[in-house]
Structure P
Amino acid sequence: MSTQPELQGSINWMETETAPAGTIPTSGADESGLRPIPRISIQAFCQSSSTAGVLERASSDRRLNKAHVKGHMGGVAAAVEFYQHAPTPNLIIVECEGSQEKLLADLDSLAEFCDSGTMVIVIGQINDVTLYRELMHRGVSEYLVAPFDVYQLIAAIGRLYNGPETAPLGKVISFFGVKGGCGASTIAHNCAWALAKNLENEVIIADLDLPFGTAGLDFNRDPLQGVYEAVASPERLDETFLDRILSECSEYLTLLAAPASLERTYDHAEATFEGLVDVMRSSSPLVTLDVPHTWNAWTKNVLASADELVLVAEPDLANLRNAKNVVDTFKQLRPNDRPPHLVLNRVGMPKRPEIKPADFATALDLHQHTEIPFDPQLFGTAANNGQMIGEVDAKNPITETFSMLAANVSGKQRLDADKKASLGSLLSKLVRK
């Protein structure tokens, strides 16, 4: 089989038994390290029902929603027969059974019908380094030893299309309030600020509430261009154009503001923001989206495709009902993702009957949550000054809460935590001496 160039594509995974120790091409993977696959065509030819099941579940994963995935049974023999009369897709996944000699012979017969540019992932039962090297020498793109799970399959495809030679993809974190006025925008803005400050890494925050967005006010910025210009001219949208319309908020934080104007209506199509999100994530390692409290095709699409989802609520009955509906919906839309992060805002408001935060989280079957206490003086001062909480009072416990939330949703260690750990290690050595 001749060496094939890499192709772009997307595919979903399904959980099966854990791969045995010593699997050659893949190591254990989980959803946190997986990235979306580009728009490609994928065809799979399976021998076993377990592999077909993994492929079926993978094909519904959000990271593969741009790819066209089709499965067949029959293994290599079915693939050879099929491609005698049809062009090969971007990626072929083929399962082979039998001895090493039979596997190589079957692949040689398939290679006769592979078009230039087609990549091949082989699934086999033989866990042998010599076989793996021979397959790589023959131009096979990847080799997986069965059984494997959904995450290992997605990771294998991701290595083909998100490798070192391809453009890096940033992490997208979407913030969504389950009820209007619960403070989701304030949480999103402060979390983005904490990400930029604590990680000292580039962060883009995009305000997707075009008619009523408050990011410009909260960061004390009044840019002439922003989200509307980006989505209104999709043919011009690239990293250069994006760089021109971004507004700098701090050394590591840039803002894509909403126009906050009612001069026009904003009737977005389902895919309106897909191109913008793709460009932002290729430009910055961290992208935070302030998604307005509404429910239509485009908000559903944006939330479902995010790497991390943060739900903001207040501890009352209406918020609990809405949060339950949102959590249940995204369990179906994002079956292979971690549960949403729950942030309970304005906890402890005087004279307001509240649901206990622990009970609120338990009702949603969420084991972790973040609590933001009710502090109108602190938040009001920050809003009126166009500042973040950490700028108004760096020593306030709420500032530390936002820092911890930023670390949790980004999955990255804070720089100051690294410094404290190093200092603690050094002090312990000095004490021992």
Structure Q
Amino acid sequence: MTLMIIFAAMLVMVFIGVPILLSIATVSLVGASVIPGLVPALVPQKAFAMLDSFSLLALPYFILAGAIMTRGGLSAGLIEFSQTLVGHIRGSLGHTAVLSCTAMANISGSSTAEAAAVGSVTIPAMKERGYKPGMAAAIVASAATIGPIIPPSMTMIVYGSITGVSIGGLFMAGVVPGVLIASLLMAVIFALSFLPSNAALRITQPRSSLKQIYQATLRVWPALLAPVVIMGGILGGIFTATEAGVVTCVYSLLVSMLWYRKLTWKDIPSVVVDAAVTTAMVAGVLGMAGVLGWLLSYLNFNDTVLATLKGVTDSSLLMLALLALIMLILTMILDGLAVVVVMVPTIVYVGSAFQIDPLQLGIIMVMITQIGGLTPPVAILLFITTSIARIPFMEGIKAVWPFLGVIVGVMVSIMLFPSIATWLPSRVIGGG
């Protein structure tokens, strides 16, 4: 009964418009005050314990790296390079958005940052070219989901720090699914160009010559080299996945200031402040979600869920699908990062009982947080892109379904064939 009251109270607060951070904090504080054996003083202690993690030290650096990248011209350079490669293909601007998000995923690790950075350039261009505004917003929002799937990924860092699963292993496990999603999104865009109502997608530019591609590569090679530096350093044992955040930050700063020269010392204070504000918001959600997760654990939530689900099925595949459905419903209405912190300990506990591969489970959970970002009623990624496109939110919702189907299809494929996620880690780092 206490568990039901906690979840009901939090959902009511969210639906009446209370920010997710305050909703979780209020429920946790009240719970710690009224549940026998607990005291309110435990709330700040558990929040600090949640944040007191070496793995989480990477978060502020990846956030800062994303801010530097956006301000320093890396995103614009990658968009220009992508257009050079695919400008001659049907749906060229849509393909450019997908490729740009895929390339930026190697630096940013945040879907919201990618949606804003790529969308601010490509959505107005697509509208000017005659793309339906809803489709333009849906393409960028869908492509932005690749950010946390291809390493480095802030969601993977949080997941790994909570569960103890190798962050390096999670990073490698996301590569193949991320590339699959990018390829299939481009295939959908190409297929949609044949519909009579999408004449704008058939507008292309002349194929770039080898000289033009070479020149474009020269302009953007430092950004393309970033994943080699980051993942090569991790796999080579030069630095840890956590320290990769610092390396990414420094690398983005050097490239922005010395190569693109669009970032100056005068810009640094504002970039740092923007990153600090974002970090504070993320840390607040993580801390309070950690308190709620501890409270649920104190109330034997894990054992209750396991006992309930065991009564439903004894199949590991069906259990995985059920866990995915539960997470999807929660991420549709709550902040994905908060859901990960609160629910993942329970999800992993149940998954372990059913012998589900932790890397397979981890990638599926990361993908679900992104699917939630495209699915109403919240759909934060679509909210960002429809705001850029200056269209009603529902217009983006109507256009997103073919692209959403691709991402869900890849996730289901990983459920059926775990090797899609686990093959690369097993080859490169022995399973992480």
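A few remarks follow.
- Between structures P, Q, the greatest calculated value of relative contact order in percent (Cα under 8 Å, 6 or more apart) is seen in Q.
- When FRET efficiency 1/(1 + (r/R0)^6) of positions 155 and 219 (r between Cβ atoms, R0 = 35 Å, to 0.05) is calculated for each of the structures P, Q, the largest result comes from Q.
- At a computed -12000 (helix-only ellipticity at 222 nm (-39500 (n - 2.57) for each DSSP H run of 4 or more, over all residues; to 500)), which of P, Q: P
- Parent structure of the calculated result 25.7, given that mean projected area of the Cα convex hull in nm² is the read-out and P, Q the choices: P
- For distance in nm of label points 7 Å out along Cα→Cβ at positions 35 and 187 computed as 4.6, the structure of P, Q it came from: Q
Just so you know, all these numbers are worked out from the coordinates, no wet-lab data involved. Here the structure is a predicted model, which is why all the values come from computation and not from measurement. Cβ atoms are built from the backbone, for glycine too; each structure is taken alone.
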